[in-house]
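Each structure below appears as structure tokens.
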Structure I
Amino acid sequence: MPSRRRPPSEARKAFGERVRARRRALNLTLEDLAERADLNWSYIAQVERGIRNVSIDNMAALADGLNVELRDLL
């Protein structure tokens, strides 16, 4: 059965790119950020690629893990 995954939306891609840029600026691995944000590293990888919808709670957790305000990632 073919996958029905939709291509990343521009908003998801932009959010993911900001998460990745901040993570790299802090020299954090996916595993490091996963521990800080209490999220799974593979989930964060999907967020960074823009293929995963993110709840507001997980957005806040990522912002906390990256030591930024949520608005800085939006």
Structure II
Amino acid sequence: MTDPRMEDHAVGVELQLTELVEKRERALVQGRTDRAEALTAEIEVLQTELAATAERIAGEHFEVPEIEREEM
């Protein structure tokens, strides 16, 4: 079991990446190479963040809590 906040963070970063990739594609189609290059730099930062988050998720495991039974 992993920390759901880390998984939420990863999803958020993925959404940001998707948006930036779409913006970069539009910039390239419009011939705005300077904007596309700036977006590429932002994309690289987010890809690094996503990789680090994925590594933390992969290495982070919590024990499943045990529920004690009440004796009747």
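Once mean count of other Cβ atoms within 10 Å over residues 14-21 is evaluated on every structure in I, II, the highest one turns out to be I. Out of I, II, choose the structure whose coordinates give helix-only ellipticity at 222 nm (-39500 (n - 2.57) for each DSSP H run of 4 or more, over all residues; to 500) equal to -17000 when calculated. Matching structure: I.
Quick check: 38 is what I get for relative contact order in percent (Cα under 8 Å, 6 or more apart), calculated from one of I, II. Which structure matches?
The read-out comes from structure I.
Quick check: -0.62, -1.11 is what I get for log10 I(q)/I(0) by the Debye sum over Cα atoms at q = 0.15, 0.27 Å⁻¹, calculated from one of I, II. Which structure matches? It traces back to II.
Computed from the coordinates by the stated procedures, all read-outs in this text should not be read as laboratory data. Keep in mind the model is a prediction, meaning the values are calculated, not measured. Cβ atoms are built from the backbone, for glycine too; each structure is taken alone.
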